[in-house]
Structures are given as structure tokens and as C-alpha cells.
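Colleague: The following blocks contain the structures, represented as C-alpha cells.
Nothing in this text is a laboratory measurement; each read-out follows from the coordinates by a stated rule. Every value quoted in this text rests on a predicted model; they were computed, and no experiment measured them. Cβ atoms are built from the backbone, for glycine too; each structure is taken alone.
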Structure I
Amino acid sequence: MHATRRRLMLASAGTAALAAAPLRADTYPDRPLKFLCPWPAGGTADMTMRALCTAAARQLGQPIAFENKPGAAGMLGLRALASAKPDGYTVGQIPISVTRFSQLGSVPIDPMKDLTYLARTSGQTFGIAVLATSPWKTLREFVAAAKAAPGRVTYASSGVGGATHVGMEEFAIAADAQFNHVPFKGGAEALQAVLGGHVDALADSSSWAPMVHSGKLRLLATWGEQRTHDFKDVPTLRDLGWNVVVDAPNGVGAPRGLEPAVAAKLREAFRVAVQSPEFTSACDRIDAPVMYLDGPDYEKYVATVYKRETQLIERLKLRELMAKG
């Protein structure tokens, strides 16, 4: 009798749980969300992600509190995202460099197991910029100076092992030159260091764009497949004969373990947000291409990049570079 009653109670509990699940998804979200941006305030990622959150919040019907959590080339914020409760109330930006850092052992995250991918949002326009008063008018002159005094010409980036650092090292190998890397916590700090004359050049994702437009900085080259819309006269690295391309698309995700219905609501909200005037105009201001992919396709893209990074780590001897700091 007791066994029968216990089976009935378990069956009732299971039925109640199944009945409650749709209600949970139907009422989600019923309170504000939090968005973790792994970069400092004032940078290009901060600007575009804030615009994205404004549009996504409108779609979800709840505000999204924006929290900057910079450090370790974007990995501190990403680690906080991966370890958050998978209830749909914590989302954040996923730097594609996690495919590199996870293999280097500098962040305890498996990008294929610890994250839920919601949307790839936009690419980045990387480039090398110097002060307008710099003696280097072209990238070839910049490279010639580095070759004449190996290790003397300095460049600022948003962190050791990040896309700009790795991109510059890949470029240095292609150009047979040696630059002195000066890492910062984000693009905004790196930009200020160059504007203040403390570092010779800036390697970053278009934080330099407003300063180039205003005449304070000179853009020597961009790193994409093609020249950018706003800087058509500026050559790419490939235009100049160096076969290096860096675009590092950004994306939005959540911790692994979201209810499928909750993940679907978030995917739809960010799909609409990527197409919003707020986000597209924010991307236009920094000449960043919109590169939307829905969650499942975004996850496949990350897996492809992960494999490519495995080869890049060996070719550029990144473990040795990381050890040097």
C-alpha cells in the first residue's frame, strides 16, 4: 500500500513539474535581466552592446542592466557568464578569443560545453593607427622603423592573447618585423595611451575611428578581407602584400543549461535587436559589419574557429608569448 501511494505521489509530482515547465517559459522574463560586457566602458564593444541591449529589452519587455566586467582580454567577464545561474536572467557578450584562451589554459571554460549560443551579432574592423603628428605616413614606413630598431616601436592592444595582440604578432611574422607589445585592459585605455603619446601605435577594433575622422589619428591599414566603407582610401594588410586577415565576430550567449523555450525567446529577442536602428547605427559609427547568425549556426561557427585556433597557437608559439606576458 505504501509503495502504491509512493508511486502515485511521484507520478503526481512529475505531472505537476511537466505542467509547470510551459508556465515558466510563458512568464519569462518576469524581472530585469543582466548583461555582462567583458570590456571596459567607452570601448567599441561597450557602445554596440549597450545599443543591442536597448533593443533586446524592448523585445523582451524587461530592462537589461548592463555590467562591465573587464580584464584578462575579455575572459573575466566571460568566466562570470559561464558560471552564472542558467535561468535566462544573465546573458553577455562572448569574445571569439575564448576559442584560443581555453586551449591555452588561461580560462577554465570549454566553449563547446559551458555556454549557450544565442546570436552572432557583428564583426569588427581592426586596424593600426598612429598619431597624426607621427613621422610614419604609411604602414611600410612603420614597418621599416621597426626593422631598423627591433623592439623599439611600441603598439597598444586590449590585452595579451586577444585578437589585436595575436593579429599584430601574425602581421609581425608576415612582415619580418619585431614590435614591442604594450597591453591594456581594453581598447579605451589603449586609445588614451596612444593619444597621450605614451605608445607609438594602436592596434584595435575601430576605437580609433572617431579620432581618425577628427584628424587626431592616422589610420595606416585595416585587417579585413576588404577595405572598409568609411575608410576606402586606407589599404588592407592584403592590399599591401601581407596575407593576414582578422575580423573576430562578436556574439551573445548565456550559461549552458537554459530551458529550450527560454533560449528560444532570447534568440528571437537578439535576432530582432541585431536588425534594430539602435544597433545598426552603433555599428555604422565604428564601421563594424553586421554578421548575424542564429544560435545553432553561431555554435557551429565557434567550433570551426576552435579548430583553426588550434593550428594558430602552434604556428605563432602563443604559449610562449603568453608566458612572457
Structure II
Amino acid sequence: MTALLTDQLTRRFGDVIGVDRVSLSVERGQIFGLLGPNGSGKSTTLACALGLMRPTSGRIELLGEPAQSIHRTRGRVAAVFDEPMRVKGLTVRQQLRYAATLRGHAGGRSIDEALELTGCASLARRPVTGLSLGQCKRVAIASALGGRPELLVLDEPLSGLDPVGVRDLLDTLRALAQAEVTIILSSHRLHELERLVSHVAILLGGHLAAQGALKDLLGSRTRHRIRVSDPGRARDVLGRVEGVECLADPHQVGMGEADQRADSSIGELTLDAGDHTPGALNQMLVEAGIQVHELQPVAVSLAALFNELVAAAPGSVAASSEEHS
């Protein structure tokens, strides 16, 4: 069953297009990352999907229900946006009880179950105003779980967190996924999200730049790092081969004593080999009289994929995304 489907979703703000014909498909059981720089349309997309904002055009389904019947998903969908709620004078347990009263529907998780599932049981008697930001975010998730949602939507949950807070929140989200909660989260924190998400969609300037299983998106890109005796010439040789792309300017690397004796200009370059095997690359370089000291595959990161998409996007998108390089 599909947890969220958007088909050609478009939202305009006067003459400004917030999201432009975005089609997403989030299946049950996924940890789905909606990624992109600030202003890319992530929050607008989620607000439209949750019925908090009316789209200009396009079709939306949430847990199989069309947008006009989104009220039928009451209790089955929960969202955590912006700053976590902190009610002065209440403990964590009391705040969760208060939130359950506001929610007003029965049949959800018990407070103890929600606290345990989010790793907040030890905080139950603590005043909410004395919690760290990371603890507050986990308590907010515990509160959202009170209705026993099948789908949990989080907007920038890692924003402002220190490394310990990030680690604890990621652990919480993994535990929720194991408890069969489908998770959609928007973020621009690529390095951290790579350790969590199973599927991603990347938005740039309101447009969908990529979507799919993370392992497929990263695995479809073959990278090799090569240490050679003449990196500049190696780049020229390989640059003329169809399907091979050098991804960065060659640079000098540290050399052992044997390398220094062999060639004082040893350097390194990284390339997309396309369909060419390491053996074929090695043969091309050797036949050109270039000594190959090392040739090995390189894992492609989510940040590297993102930077490639930004580089291929219009200049305005690339300029707004410099923080991710």
C-alpha cells in the first residue's frame, strides 16, 4: 500500500512557483528522505500532502485516501513541525497526557509505550522546560505517536542538534521503523540522513531532481580513484574516452620513498568510469605510457550525488546550495 502519492503536485505563491509538478511515491515501511537545500520546496510539498496547504494543481493520496477525504486518515498520520511544544510547569508525562487530551481520540498507544519507543522513559518526570533540544524533539515524536499513527512526517528534525542529539534521534527513528511506522522526513542534513533513509527524493528549486531507493541511486554510479605518475596527462587520456568523466581536477598526493624514486609528479584523480572496467582503465593508461600506482573503486555518498545534481541544475539552484558542497 502506498503511504503517500503526489502526482504532478504544483503550488504557486502568486508569480512564484514553490513546487512544480512534483510526483512522489512513498511505500509503506520505508524511511523516506525528502532532501534539498533550504527553499527547495520540501516544507511546501509536505504541507500540501498533509492538507495544511491547498495545492494549485495536481493529485494527492495519503494512505490511499484522496486529498478531499484526508479527514479519514485521522489518527493514522502524525506530523512534527518546527519547534517542539514545551508547556511551562508540566513534566514530560504530563505534557504527553495533555497532548492526548487535545488530540481527542482513543485507541492510541499508551504514554508509557510512546515514551519507551522513543527512548524517553527516563525523562518522564523531568520538566519539559529543562530538556535539551534533542530531548524535546524526541518527546515531540513520543507525543505524536499517541494516536498510533501508521505514517509519521517530520520536517527538519535534525535542525539545531549536536552530534549526540543527532545520534539519539536517528536511533529513535530506526526503532520506529522496526515498529512498522512509515517515516517521511525532510532535511538538508545529507551526511546524517544517509545513515538512516531507505529511499530519497531530492528537490532543487521546486523541481524533483532524483527519486528512488538510496542503494540504487548510489550504486548506479561507478567511481574510481587512480594514483598515477602523470595525473594531468592521465586526465587528458581518459577524458577522450567515451563514457569516462573526470570528476575533479587532479591533485598531488603523499608519496612513499619508492614512489618518489619512480616519479616525482605522482598524483590522484577521481572519475566516473561509465561501463569501463578497472582493467580497461589500467590498460588505457599503461598503453599511453602512464604508470598506474593504484586504482580502486570509491563509494559514492549521498552528498556527492547531491552535488552532481546541483552542478547540473540552473545557476540559481547551485548558488543556493553551496552549503552542501
Structure III
Amino acid sequence: MPGTISGTVVDATGAIIAGAHVKLSRENQSLGQDVVSDAVGRFSFANVSPGPFQLTTSSEGFAPQTYSGVLQSGENCIVQPITLVVGAASTQVLVSLSPTQEAEAEIKDEEKQRVLGLLPNFYVTYNPTAAPLNPKQKFKLAWKATVDPVNFVVVAGTAGIEQAADAFGGYGQGARGYGRRYGATYGDSVTSTFIGSAILPSLFKQDPRYFYKGTGSIRSRVLYAIANSVICKGDNGHWQANYSAIIGGLASGGISNLYYPSADREGVELTVQNALIGIGSSAATNILQEFVIRKLTRHPPSYAAPKPNGQ
């Protein structure tokens, strides 16, 4: 014989909760019955077949509660008050970095990139969607490269080789001649780095870094590396002619005429020739970046490949 199930819904203080949803579930029945507690917190189910049952009670702002019981034949079952407690607040906070902060984090990764753990490899990013550098960050990276201890060692070795070969004979020999060669070599490094990788990239809004490709056929990667000797990614994310590197090479060569011996100063023709040689050298370095240098760089950062639109 059918019976009834009724009760009240209250909060932890004993105050009634009106409008609470109460669902009656029965064994072997896929569909349940739903009612809403009235103005005084009461609810009732009529014509309920005897047997086990479960009540699930919920209300906005409260954690759901369940009650299980067994209805006897013809019984008017009044369940004990169902007490709802305030649900734990669930707040989801999404933290995202600004483009400047993203770029700063990537610079920190790049400043750790050293070939064989020694030679700096700061001007390459392994993130295909790297955030653009602002002018301050471009100058910061240039400063980091020019004052790196390894750079001074390389300059010292270059000056020593030039002295041994009596290159730029106008400087003479001895400590004074070596000092002049060292200063000239370091001056070349500073002017080419700051003009081509900081000053002009800031003016033209271009990224001075090489964006490692790392995927595709060997041919596509070689062509990409060669192309990147004359093109670069702009701060707007679009590829464009690398005015910064091209003009920077010419400017650096012109400035060197101020401190090299008069007999060794480069004319306009030689300056242009050296700029073209610089482009070829850049292409060769980029190819090494694609196929060799990353393998020799300890703990290079890894970034997720960009997902196609719609995913």
C-alpha cells in the first residue's frame, strides 16, 4: 500500500529554508520526483510505493545533503529535519601575465642559454609565440651580451690573434698595440650589438632574436634559417625586412672608421661588402641554430607548440 514522505528543510541555526529543491529517488527507478519546500520549509511526497528511498536536498548557497530511509506499506513517514550547511565558497582566480611580464620571463630563460654550458646564446628564442620585447628589454639583453665575461675572453683572444698576425699595423706592437686592438675589437662588438639589436629594433619595432623553427623538413628549415638573415619578426608578430640588422651592419662598419688606423679604414665599398659578409655569416649561424646549437645548449627551455585556431 502506498504511503507518504514529508519533512522540513532548515539551516544550521534551525531557521527554515523555503524554495529548497528536494528530490526523491527510488531503487530500480530511473526517474525521481522533485518538489520545492514551501514558505515554512515543508515538503511532501504522496502515493509513494513502500521500500528504500533517498532524498537529495539542495538550495543555492548551501551544500547538498542526502537522507536515506525505508518506507513501510501505508506509512506516513516524517523524516527528521534536513539541515543544510553553507557551502564552501569556490572562487576561481585566473592569473595571466602581461606581454611585458611574459617577455621578461623569457629573457631570463634566454640569459641562461649557453652552448656547452659556456658560450652565451642569448639571441635565440625557442618559443614560436614569444612575447615581443619592449625597448627597455632590448637594451637590457644587449647590455647582458656585451658585458658577459665570455665576451671579454673572446675579444681578448681575437686581439691576440690580430697582434700575432700584425693586423692593423698602425696600432703597433707591445702592450699599447694590444690594448688598441682589444679596444677596437670590443668597440665593434658593442656598436654592432647595441645598434643592430637594441637601438634600431626599438626604432623600427623589430625583434632582434632568432625564432627557432625546429620542425618541418630539412630543406624548409634551411630555407627558413637563410631567410632569417634578411627578415625578422616585428613587434606586431608579422614578418618583415630586417632593417635593424642590415642598417646596423652598415652603421657599425662606418663607426669603426673613427678608431681604426687610417691605413686600414674601410671605404664605402668595403663597408657594404662587409655588411653582405655579415648577412652570410648570420645565415650560417642560423643554420647552426636549427641543427646543432640547440643540441649543445644545456637545459634549453621547452614551450608548447601553438594550437591551430578552434582548438
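Colleague: If you work out Kirkwood radius over Cα pairs in Å, for residues 37-84 alone for I, II, III, which one comes out largest?
Modeller: III
Colleague: Here is a follow-up. Figure out for me which of the structures I, II, III the number -0.39, -0.79, -0.97 belongs to, where log10 I(q)/I(0) by the Debye sum over Cα atoms at q = 0.07, 0.11, 0.13 Å⁻¹ was derived from the coordinates.
Modeller: II
Colleague: Given a value of 1.2 for distance in nm of label points 7 Å out along Cα→Cβ at positions 141 and 285, point me to the structure among I, II, III it was derived from.
Modeller: It traces back to III.
Colleague: Using distance in nm of label points 7 Å out along Cα→Cβ at positions 125 and 229 for the comparison, can you identify which of I, II, III gives the largest number?
Modeller: II
Colleague: Work out the source of -14000 here, i.e. which of I, II, III gives that when helix-only ellipticity at 222 nm (-39500 (n - 2.57) for each DSSP H run of 4 or more, over all residues; to 500) is computed.
Modeller: Only one of I, II, III returns -14000 for helix-only ellipticity at 222 nm (-39500 (n - 2.57) for each DSSP H run of 4 or more, over all residues; to 500), namely I.
Colleague: May I pose another question? Tell me which structure, out of I, II, III, gives 18 once relative contact order in percent (Cα under 8 Å, 6 or more apart) is calculated.
Modeller: Value 18 for relative contact order in percent (Cα under 8 Å, 6 or more apart) corresponds to II out of I, II, III.
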